[in-house]
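What follows are several structures.
Each value in this text was obtained by applying a stated rule to the coordinates, not by laboratory testing. Note that the structure is predicted; figures quoted are calculated from it, not measured. Cβ atoms are built from the backbone, for glycine too; each structure is taken alone.
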Structure 1
Amino acid sequence: MPRASELTGVERFFEPDEIIVSKTDLLGKITYANRVFLEIAQYSEEEVLGAPHSLIRHPEMPRCIFRFLWDTIAAGNEIFAYVVNRCKSGDHYWVFAHVTPTLDARGKIVGYHSNRRVPSKSALDQIKPIYAALLAEEQKHKLPRDQWAASLPILVAKLDELGITYDEFIFKLCA
């Protein structure tokens, strides 16, 4: 599996009318990636097919958001989230992701499907400080399990403080 370069601090962008699409199996291994995904992430199709979707995980993305995402889709529900991803070169790009379980004819989850669009600047201006606070808490812990377990209560407390659900929060950022 190819390894991404060190972080460059360079942000990459895709067009508002483009959609990044990927599909994974139950374990998160990529089974499909569209042209936009490949271009923005700077990988070839051969490099991503069969690779874990975490191939594009940016280290400044809070683990608790991914934990919340995976718990939600594994339960058969869709989720929307703002995500910063890492390119092969070490550049990064932000997305507004919509992730859904893929079901077979009997309603059993057989994989996952993600569509990602260009996020609004105003949404990112609001989400970045929250993610920074979550990440700061995670960096106090060594193990990934301990990291997301420490930061998830901060996210829940923020939502409680606002008196809204996660979905309401995300869609309020879109408004």
Structure 2
Amino acid sequence: MNDLVYRRETCRLCGSSALKVALPLTPTTLADAYISVEYLHEEQPVYPLDLYLCGDCGFSQLLDIAIPQVIYLDYIYETVSSLGLVDHFRRYADEIAAIIRTPEKALVVDIGSNDGTLLSFFEERGMDVLGVDPARDIARKATASGIETLPKFFTYELASQILNERGPANIVTANNL
């Protein structure tokens, strides 16, 4: 392993160490880590992709984990590019608005907000919105489009900062409704 990957020693589900390789796979580059033509001659880093099976609970899983900074800081996938997902988020916001009586100007926080697509539908309903997403360029674009997005990983410290700055009374989290 290197500093960019670590390996779990226990099952993600039950904590057992009775893990065996179920499907050995060739190490591969990260998803969405596209490179331009001028860099094709350079070797890209690869990451283990072996699938393990827990002998105690039967859960299949990857044990090798790339640190989040490697995956998300320069992430390129945007929600708006997925067919059907925009409509799904619109319907989701409609359903939430019908179920929950939110205070006027309630703050909706979306953790992993990507390009702000989901938050845009809450904003249309008169709510204040805040996105949190570590993908720097995507967060910048979302903010430029009118959906304030913090280009950070969500941490306890960031949650405290949001509570201190925005106040706890009017916060609704979109991901946990």
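Using distance in nm of label points 7 Å out along Cα→Cβ at positions 25 and 49 as the calculated read-out, with 1.4 as its value, let me know the right label among 1, 2. The correct label is 1. Quick check: 3.1 is what I get for distance in nm of label points 7 Å out along Cα→Cβ at positions 41 and 105, calculated from one of 1, 2. Which structure matches? Structure 1 accounts for this read-out. Supply the structure label, taken from 1, 2, corresponding to helix-only ellipticity at 222 nm (-39500 (n - 2.57) for each DSSP H run of 4 or more, over all residues; to 500) with the calculated value -12000. Computed on structure 1.
Taking mean projected area of the Cα convex hull in nm² from the coordinates of each of 1, 2, which one would give 13.4? That value comes from structure 2. Upon calculation of relative contact order in percent (Cα under 8 Å, 6 or more apart) from the atomic coordinates, which of the structures 1, 2 produces 17? Considering all the candidates, the number was obtained from 2.
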